[in-house]
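Undergrad: Right after this note come the structures.
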Structure 1
Amino acid sequence: MMNLEIRKVADNATDEERVVLYALADCNLNDYLLFDSTYDEEGNISNKHRHMFVFPDQNVKKGDFVWIYSKDGNAYKRRNNSNTTTYILFWGLNCHVWNNDGDTVHLIHYDGYVFKNVK
């Protein structure tokens, strides 16, 4: 179930490039992935996914906000006047992600994953 929604994508006009999410219900951020893609020559979303953000294991409450900055930084949270919390996270890319009109942000909810190290 998708309990987060994308509220805003701030582009690279400033160092404040970020994605702003809003919690529609209580959830854990670790159940989500965020990534960007571009469009192909025909205007369809391409399969070229360039950057992926894996969320930390963090419970959020309905009404909370999550800001994911593209730049480096140390994660923190702050209380809002509305008795909610804003969680500030950093992607650590040191590049602009939202740098043209063809970029698209994707937020995916999943219920688990497996991985295997490549040797």
Structure 2
Amino acid sequence: MSDLISWSDFEKVELRVGTIVEVFDFPKARKPAYQLHISFGPAIGVLKSSAQVTYHYTKEELIGRQIVAVVNFPKKQIADFMSECLVTGFADEEGHIVLTSVERLLPDGAKLM
């Protein structure tokens, strides 16, 4: 386990549910990745992210999938792309990312409580 954080530190992280609405290849990424456009509802809008999820997911499988992302990190440039949120996931036994998702349909923008 890494360093302990305070409850107030955790409360600063905005983990939100979003629906992937568009997916593009990202050939300029160092590791295989997609560029995702994710809708977080009217209050947040559509944010972009780069995700190294090409091993387990096709572009077609990702459209309409609800995922969990951090929406309040600063933007990060990845090659010529500006990532606006951090999509979350877990590495499988071989290090390939499996996306964090929700078990039931939720409104886009729903916040982890």
Structure 3
Amino acid sequence: MIKTKIKTGDEVIVIAGKEKGKTGKVKKVIRSPKRVMVIVEGVNVGKKHLKHIEGVQEGGIVNIERPIDISNVALIDPKTGKPTKVGYKIIEEGNTIKKVRIARKSGEIIDTVWEKTK
């Protein structure tokens, strides 16, 4: 399985493809053995034709968000608002050790991955 540095709920920007420049929140990360894709709110929207099923769903044409390859999105730096890579850092504070995700451009802490006591 391929590891990813982008998680559900992250604010990302599309850096390649027809949707380049659009931003949104990651709804879902789809992992497969060969590649990783993400579904981003309001990006790569396509139409799907649904058949009417009595009492279950209504028929018609609906808009759905299609997956984008993870290599085509970048995390938005919380400090500058520009695309950045994600790094990891281990911080020791007193009795606790924390592993945090950081934005490579500004060094800003994004979130905590895990926390342990010594």
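No value in this document is a laboratory result; all are computed from the given coordinates. Computed from a predicted structure; not experimentally measured. Cβ atoms are built from the backbone, for glycine too; each structure is taken alone.
Undergrad: Between structures 1, 2, 3, where is distance in nm of label points 7 Å out along Cα→Cβ at positions 52 and 76 highest?
TA: Once distance in nm of label points 7 Å out along Cα→Cβ at positions 52 and 76 is worked out for each structure, 3 has the highest.
Undergrad: State the single structure among 1, 2, 3 that was used to calculate Rg and Dmax of the Cα atoms in Å, giving 14.1, 40. Before the final figure, lay out each step's value.
TA: On the way: 1: 15.0, 50; 2: 14.1, 40; 3: 18.2, 62.
Checking each candidate, the match is 2.
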